[in-house]
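Derivation of every value follows stated rules applied to the coordinates shown; laboratory data play no part. In this text the structure is predicted, and so the values were computed from the model without any measurement. Cβ atoms are built from the backbone, for glycine too; each structure is taken alone.
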Structure 1
Amino acid sequence: MLLWGLAIAGAAAMGEAAGAIGRFFAKVSVLAFGGAYAILAWVAEEAVARRGWVTATELIDGLAVAETTPGPTILVLQFLAVLAGAREGGLGHGTAVGFLAVVLLFLPSFALPLLAVPVADRLAGSARARAAVAGISAAAVGLIASLGATFALSVLFREVAWLPVGALRLPLPAVPDWAAVAVAGVGVVALFALRLGVLCTLGACAGIGVLIRALDP
């Protein structure tokens, strides 16, 4: 955990944005549950809506890049850190911030399971622990659904207004992106009607996207 603490201090010493990213990622690495997609819901709210480190479109781009690699999807957060860091101090600065982000995100993932080994059997046999895990799983499903809806709005509409209703914000889509709607429609038909499989569907959608961009750059 000494390395983790040094990474937090190093990020704080690199600049205001780097320090804020370091503190936030340190909090995410310890408190987040439910896998990469559940974490992205929290990150999207903080990094896009509150902090403005990246736009929703840039975060989606990072997710798309992460999905093409054999590594964990959570590496989209490294993409976010590099991009935000580069805006603060150039590419070299962004690369350093991205490295520290990975350290902050992954060190607790190795340390916490080791600390839990002595009580793992006791937790596995505890009805309260199983109930807590079931509750966390249900919450994670809700977070992933919320993330999917947020990303869908960002992709399918060029403009989205938000109506505050108490503690909630309701989306008011304004200007559809018909090219994105067409590609998404092809994907839905390919997956659920034609049952082409994920790889064929991705290939078809990518090809249509390239064609649309070539015809209407």
Structure 2
Amino acid sequence: MSDALSPNCEPRPAGATVDLLVLHYTGMETARAARDRLCDPAAKVSAHYLVDEDGAVTLLVPEAMRAWHAGVSAWRGAADVNDRSIGVEIVNPGHEWGYRDFPARQVDAVCDLCRGILARHPIPPRNVVAHADVAPRRKQDPGERFPWDRLAAVGVGLWPAPAPVPHWGMAATLAALARYGYDTADPHAAIAAFQRHFRQSRVDGLPDRETAERLAGLLRAAGDDAPFA
């Protein structure tokens, strides 16, 4: 791991506990451009780590500090995600510049990095999230090509087995999304964010049985046994 410390950080609020891990893609044409932006004082953005496509990991902000990565965001009813999160930027041009698969060695490096972060902080599996999960109206990253199932297989986050549901539709789906942690003020954006993470074969922002069954399975995996209705 190398260091390229960013000035774009500040102390965390007194008493803040790190209990969230947020994964992003850089969404820029090159890794160099992304690293330069994350270290540019004028940009006022940063993250704790940057993971290049060859698996190289760069520390940008010490974990004890508050990085500026999530922006306007919320998870499980709490706003200002930056106060209590670690942010990891993963080099990928994103939807604007030619979105592509994440190389295996990059994913392996993300897995190793995240396992270390989880060992250092009390982050529950349901709090390993995408940038899109915490800011569904603004963001898509790391997107539907990111292999969340591979991370879950090594203990980073959750990947649900579908569970049957007695009812599904917009109201039931939104209620379940809110139970899991999503801001559902924009219903279609919240559903699309969930699909990008957990039902990647079709991202349309519409409620359907497969989305509902994966959501029900996710709630069960998170220990939420209340009926899906």
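Comparing relative contact order in percent (Cα under 8 Å, 6 or more apart) across structures 1, 2, the highest figure comes from 2. Which of 1, 2 yields -23000 for helix-only ellipticity at 222 nm (-39500 (n - 2.57) for each DSSP H run of 4 or more, over all residues; to 500), as computed? The read-out comes from structure 1. So mean count of other Cβ atoms within 10 Å over residues 113-120, computed for just one structure, reads 9.4; which one of 1, 2 is that? Computing mean count of other Cβ atoms within 10 Å over residues 113-120 on every structure in 1, 2 gives 9.4 only for 1. Which structure, out of 1, 2, was distance in nm of label points 7 Å out along Cα→Cβ at positions 161 and 201 derived from, given a value of 3.4? This value belongs to structure 1.
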